[in-house]
1. Of the structures labelled I, II, III, one was used to calculate distance in nm of label points 7 Å out along Cα→Cβ at positions 85 and 205, giving 3.3. Name it.
2. Out of I, II, III, choose the structure whose coordinates give helix-only ellipticity at 222 nm (-39500 (n - 2.57) for each DSSP H run of 4 or more, over all residues; to 500) equal to -8000 when calculated.
3. When Rg and Dmax of the Cα atoms in Å is computed for each of I, II, III, which one produces 17.1, 51?
Structure I
C-alpha cells in the first residue's frame, strides 16, 4: 500500500490542467467575456452557446446554439419554446431544455415581483414588460385577469381562458368569480395576439363590452383591456370606443 509506484498510476502533474484543452479554453473566454462586458457583448448564438455550457459540459455548444437560433429566429423564441419540443432536438437533451425554460421563468418571476403589491397605474411600463414576457411569445391565445385592490395594487393574476391562434372564448362568470374570490376592487383583462399585431378586433371589443357590463353589475369595474404582441402592448381604454 505504501510501496513503490508501478508506473501505471498517474503522477500529480502528469495531466494538463482543464484550461489547457481547447473546449475549456473557449468556455473560459466566454465566461471572462461575460464577466467583463456582460451580454451586450454577445451575439444571439453566443448567448445561447454560453448558456448551454452550464448544462452540456463536454460538448462544443456553438453548433447547437446556431441551430437553435436558425430554427426559432430569436433567443426569446428559443427560451419560450415548449420543453417537450426542445427535448426532441438532437443534441439538446432534457436538462438543457429545462435550463432554457427556467431562464424564461426566472425573467417572468423577477418582472412579476416589480408589479405585485405595487400601484398598476404608476408602474404601467413594468406591467407591460411582465405581460410581454409571459404572453408575447406564446403560439396560442391566452387571456389573464389582473385583480386589483382599492389602491390599484395587484392582488393576483389568473388565467381565465385559452384557445387557438384564431379564437379564445372568455366567460364573464369565470372572471367575476376570480374577482370575488380575491375580494378585488377592480380588474384588468389582458390577452395576446400570437404572431400578430397589437390591434383590437371586433371580437375583442365585444369581449370588452361583455366584461365591462359584468363588472358594473357587481360593482367590480373593469379598468382596462390590454392586448399584447411580441413587441408592443395597447390599452383599449385609450380608445374612444371604450364603454361608458
Structure II
C-alpha cells in the first residue's frame, strides 16, 4: 500500500493544503509527488482548483472550505493513496537541450570544473553524460529545476547573486541545475547557455520543459548557438 508515502498534510492558509512526501531532493519522491498530483487532478474533486507538484510536496488549492479546514479532503487524499501503485509508470518526454559552453556564457565554468576535480572539457563531458529529471517549475514562469547530478556537481550557490543573468543561461548548484527563461537575478554558477526559448506566454504550452521530462545536454558551437537563437527569435 502507498499510504506511507505521506509524512503529513497541513493547511497553508484557508485555501491550500500541502501534502508533504519528503524533505530531500530525490527522484523517487519527485516521481511520487507528480503521481499523486495527477491522481488528484483525475479525481476531479469539485472544491479543488489547482494542483502543483514540487520536489517533495503537492500543493492543493481549493475553494473556501468551512471549518475544520480540509479535514474531509485530507481523508480523501489518504484513501486515494491506498489505491495507487507503489511504483508509478510516469513516462516523461526525453528532451535534448543544446548548450553552448563558450566562455562568454560559462562565466563560472572554470570554477565549477575545479570544484569537481575535472578539466573544463572533462566537466562539459560529464554534464552531457548526465540525464536529469525536471522536478518542478518555479521562481519565474518556465524556469525548470533539474537534477540530480552526481557529487562532482555539489557546489554551493554564489555568495553574492548576480543582478542580471541572461535568458537561456544554464546554472549549476547543489547537484541541481536551472535554465533561466528570461533575464533574471540569480546566484547559480553559470556554465553555458541554450538558445532554446524556455517560456512563451502566447503559446498553447507556454513552458518548453515540463515536470517529469528527462533532459540531456548537447554541446553546440557559438555559431550553432547564434543560428538557433536567430531561428527562435524569428518564430
Structure III
C-alpha cells in the first residue's frame, strides 16, 4: 500500500486546483468542471496527487487536515507569491509565531514555515498535519497503512522511506471529530499483492472502521482512522 492522494472538497474545483497547482508547481492530470487533479512529484521521493472534487458547500468547522508549506529563507517572498495567487492572511489565534498562517481561496488554512532542517528534502509541501485523539497511536496506524516510517526522535511524525517529500504529522486534536465529513482527506492505493478484505481486517485491528455512506457503487472502500478521520482505500492498479 502507498499514500497516493490528498483529496480536497471544493465549491469550485477548477479554480482551487489551479491555485494549488501554481503553489506546488504541479502538473495537471485532470481538468474537468467537477474534478481537478494535479501532481506533486518530489525528486527521489514520493508522488502525491492533489485531487479537488466538487461539493455543494463547505462545512463551517475547521479542517482536521492542513498543509504546511516550505518557506525557509524565502518565507516572505513565498507569502507574497501566495497572496498574489489568491490567498489571504488568516488569524486563528496563533499569536507571535515564526510561521505565517494563510487561507487558500476557499478558506482552507495553510502555514508558510520558517527555515527548518527537517524539511530540507521536502519540496514545496513541508508537512501534512492531521488532527488526532491519540497521536502516538494514530502514528502507528498510518505507518502500517502507508509504509511510511517514524522520524527518529519524533514518534508522531512519519516520512516516506526515501526520507524526502512532505512529512505526515499527527497532532493533538483541539476537539473530537464530529459527524461531518472532513473537507480534506487522504487516499491509500493497494499494491498488487494486497487483498482488500485483509486490509479491511487490519484497519479494524488497528482501531479504524469501515464506513458505508450512501454514495452509490464506488470502486474504492471508505474507512475512518482510529480518531474518525475519513480515508479511502483504492483498488490495486491492473
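1. Clearly, the read-out refers to I.
2. The structure behind it is II.
3. So the calculation was done on III.
Every number here is computed from the coordinates shown, using simple stated rules; none is lab data. As the structure is a computational prediction, the values presented were derived from the model and not from experiment. Cβ atoms are built from the backbone, for glycine too; each structure is taken alone.
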